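Below are structures written as structure tokens.
Readers should treat all values here as calculations from the given coordinates under stated rules, not as data from a laboratory. Predicted model, so just to flag it, every value in this text is computed and none were measured. Cβ atoms are built from the backbone, for glycine too; each structure is taken alone.
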Structure P
Amino acid sequence: MEPRMVADGNAARRDADHNATLHTVYRAFGDVRPTDAVLMLIASGQAASS
């Protein structure tokens with residue numbers, strides 16, 4: 001199972017910190033997508049199969 005981080009569901013004090021975190025998660029751990037894309041994956045059943 002690959003972790004997914006909801007990009008617009010997280011925050012940091014500075015935009016640069018937020019973007020650095022998203023980049024690190026994407027490169028090291030898994031997928032980073034906006035809420036709409038994650039909801040579409042869940043609705044289509046792909047979230048559980050990936």
Structure Q
Amino acid sequence: YQATILFLMGKERSPNKQLLVKKIYKWVETNIPFYNQTRKGWKNSVRLNL
């Protein structure tokens with residue numbers, strides 16, 4: 001997935017449609033196993049798309 005899609009997926013699944021960046025990272029790592037096993041460069045991409 002592209003970083004923008006990851007951000008939107010995490011945000012849309014949150015109770016009030018708002019998440020801290022740290023919680024978006026955690027959501028992605030928990031729900032999309034690929035990102036739990038890769039380098040952490042994807043986190044920069046998510047942060048830059050905010």
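Structure notes:
- Read-out relative contact order in percent (Cα under 8 Å, 6 or more apart), computed value 48, structure in P, Q: P
- Which of P, Q yields 34, 21, 9 [Cα extents along the principal axes in Å, calculated]: P
- When mean count of other Cβ atoms within 10 Å over residues 8-15 is computed for each of P, Q, the one that comes out at 13.1 is Q.
- Identity of the structure behind -18000 (criterion: helix-only ellipticity at 222 nm (-39500 (n - 2.57) for each DSSP H run of 4 or more, over all residues; to 500), calculated), options P, Q: Q
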